[in-house]
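Computed from the coordinates by the stated procedures, all read-outs in this text should not be read as laboratory data. In this text, all values refer to a predicted model and were calculated from it rather than measured experimentally. Cβ atoms are built from the backbone, for glycine too; each structure is taken alone.
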Structure I
Amino acid sequence: MRSYFRPWSRTPLVLSGYLCAVAILIMLIHTGATAAGRYQDGDWLGYTSTRYISLAAIGPEFIYFSSPGGILRYDRFRDRWDGVWTTIDGLPTNRVLAVAFDPDLQELHARTIEGDLVYNIVGHEFESTGAFPESLMVFWNKIDLLPFYLPTGFTALEENIISDAQMRDFTVQGAITDDWGNRWVGTWGLGVWRGRDYATDLEPLPYGLAQGNVRAIERLDTQWWFAGPRLEGELSGVTVFDTLRESWEYYEGRFTDGFDSDDVLDLARTGDTIWLATSAGLTRYCDCRTPAFRTYNEFDGLLSNLVTAVEPDGDVIWVGTDIGVNALLTPQDSVVRVVDRQTAGAYVYDIEVIDDFVWLGTDRGLFRLFKESGQWRRFSAVGGILAGHVRAITHDDSAFYFGTDFGLAIVPRDGSGVQEYLSENIFPGGDIYALAVTERIVWASTASGLVRFEPVTGRYRLFDRSDGLYDDFVQTIYPDGEYLWLGTQDGVQRFFWKSPYRID
């Protein structure tokens, strides 16, 4: 995905000293110090929910679609999606109401809930504009769906309604026809469909997330799994994006055999299996010869159907719930209880298996299970922050890291004592919801953004919407080498944290 602001390096300046500083200051004022101006091409990549299409526009190379998740672009020549323009690319918001293309000036106009914009195809940048050219809008044409053949599971019993296999009705906004005779159909809830000029079939062109709220991320070979709790008034589902095939697949709970709920709080992987912590139990997905789901619930021995965390440990799958912890023994395919008087009834936020210990982050503090003895022990310093809500746990070869509602606690492996870093000094917004460690850098997600913290130097940096985040509330972090995948309520983003051209 391209960044649509010109990097400073392309501006020929032969200045030095004071004049150079003045020139840079002028450039900052001119660009408004935008997030896109501070980042290079590829630093941010994002996916949103683009199931709801409001309008379309035809350009020489792309078909553009406006949606609450940004501006979708379909490459007509390569016959494939070319991504979505969002706040990463200079939009003030992802909520785009309409688009229109000016063939004379080669400009794309966009109307958003925060103002009107124009994108210069030659200059590769968005700019604010005083008025949206409604005269250039291509309004939907009414389309009669009855003569068309739809894929298996979809029917059109009315002119402007598509029904799916669950008998849910989705409104068809209409269609536009390009100069090649292709019909581009916009729907409200099923994304973009296409009818080719030489056929009577309508085909869906899936792209983006099933739902914008992403709280859990996992990788299975070339597949990326994105999931989260269901938001009120929004269609839900688990998204599987295959980077090799560049394909999007969606799984909806209740409509998939063995998958009771797509209200997902956590994801984990073992081999070719994905484990999903859902509000209806622990779900297992096997990418075997015959892919299939299976859900474990209270009838199988779980303490509660509300599964809040899952962590693999060889042949054991540790299962956290809102009232304690279970273990699923995969060879026997049986669920056992592993709670005691201290942990019974505790809301489990996170589980981490490290060496011979199982760490449990709960609303009652931090607990540690000695596998050999099978006994839980509370782990906290008197009056320390580990006695509160411990929501996130991670580790590296030097220390254990715990995110709490008061800040960050670091426990060195050499036993030198607990190091505490309070939220009021480093982590805005209070609670730390997720943690990751890359090369001695601690990444913490908060309700105010992503925090980059270096314990050795004490330096920290907050990344928020001004840097390109879709939403300041970062719910999860998934390290991927030089990248971090970040889940927010407005979508998932990949951040190039190790860019050699940027000093954070």
Structure II
Amino acid sequence: MKNTPNKNPHFVQYLSDKNLHFVKKCIFADTIINGLNNMKRKIYSQLLEWKKQENGRVALLIEGARRVGKSYIVEEFAKNEYRSYILVDFSHISNNVKAVFDNYLNETETFLMFLQNVTGVTLYPRNSLIIFDEVQKYPQARQAIKHLVADGRYDYIETGSLVSIHENTKDILLPSEERSLAMYPMDFEEFLWAMGDEMTMPFLRQCLTDRMPLGPMHQKTLTLFRQYMIVGGMPQAVLEYLASHNFLRVDNVKRDILALYRRSIDKYAKGYKEKVKAVFDQLPGELQKHEKRFRLSDLSSDARYRSYESSFIWLQEAMITNMCYGVTEPQVGMRLKRDGQTFKCYMSDTGLLISHAFDEKTIQGEELYQKLLLNKLEINAGMLVENVVAQMFVASGHKLYFYSKNTRENAEDRMEIDFLIEKPTLTNAHNICPVEVKSGKNYTFSSLNKFRRKFADQTATPYIVHYQDYKEENGIVFLPIYMVPLI
């Protein structure tokens, strides 16, 4: 009998309703798979370089904030670059594997034999990798790296968050055979890769090399960058955006990460967790001010730096924040001129900052996100723009410094420069690039001109980072914000 389609509209509707959820799940899963396939991270090339150059002589410790993608990228590296690997996740370790560590970690030969036996994985000399994931939960494994590396047969990578926190390092001898590598949220180029775009950033590099404006491509690139700024660089948030293109769902993912950070503070900031949480909660309030310097008096009228110093250090070591220190003079080796009690405290991810700054009721209906996307948010724009510039500088390997002088005696000396960046190649003079960040269309740059006059011998290329296209005028480079990673 010939199979004819059913003409009953109710039957068609039934099929549609019955399978709609399944179809959506398939589309979502396919998007996630495609997103994971495109989730390339620049740190992968550093892992390749380590493997090739060190040949097992040094273990690698990858540090980063929680949910920044450490575990994923290391396991992808293990799958692609080794014949076999063993991943020991100390946050979900089985009793059998834990027994191997508890009983044999100091007996290298026996330890390696039992580890292969309980995991069912055969290790091959110079072609296998052992991963200690969330190693901060089992500090003795870090201490054992010295002997494991000396054995020489296998490569070792450790990953962890909060690995530098005192509670996770006390009573152990940190090995000199361990090299640290920081991992940050996805940068703009990695975000573009996840979106399937591998053409935009090379195009931007060529435009900057040729000192040429983007013209018709400027607005399109700016829209892409605003998406990046809103979503942020946490891989889970990016994957949700790829799957749904729904900012509210992305916001829920970011709020889950922020809640995880607060739980980490409760668990690990022993003895001063309330102060750490007070600083953490105050970050958006400090960044929305015209002068972004963190004022301790906003925490309490009698707050002193010495009583809160550990809180700022904790957040920085957890890689939740990026610290930017004031300097008394712009010169090579700015760390030597650092004023430790004058600083700005940025969040490590601007997408998280947005969710941290605005409550859920404000964000409901996506009106706020739409205003951000169209650059029509009347307030807080400067907070987000300066934070994302700091985030991009850190991801590019820059240390964060700024210069500020507030005096009533001489107006020519009164200025504030948002960032000071050292040239990659130092010369006898002109090594410091002052960077001013502007979030609006109409702005002045008197501080930058004062800086150029006062520190003419130290000043290299001065930059104004803005939302407009590339141009050069009166010796100043006006740089569109999406080109900041290329400085």
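Quick look at the numbers
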| item | result |
| --- | --- |
| Highest-scoring label, criterion being mean count of other Cβ atoms within 10 Å over residues 181-188, among I, II | II |
| For helix-only ellipticity at 222 nm (-39500 (n - 2.57) for each DSSP H run of 4 or more, over all residues; to 500) computed as -1000, the structure of I, II it came from | I |
| semi-axes √(5λ) of the Cα gyration tensor in Å, for residues 61-148 alone derived as 20, 17, 12 - corresponding label from I, II | II |
| With relative contact order in percent (Cα under 8 Å, 6 or more apart) derived as 9, matching label from I, II | I |
| Parent structure of the calculated result 1.00, given that FRET efficiency 1/(1 + (r/R0)^6) of positions 69 and 317 (r between Cβ atoms, R0 = 41 Å, to 0.05) is the read-out and I, II the choices | II |
| Which of I, II leads on mean count of other Cβ atoms within 10 Å over residues 133-140, largest value | II |
| Parent structure of the calculated result 25.0, 76, given that Rg and Dmax of the Cα atoms in Å is the read-out and I, II the choices | I |
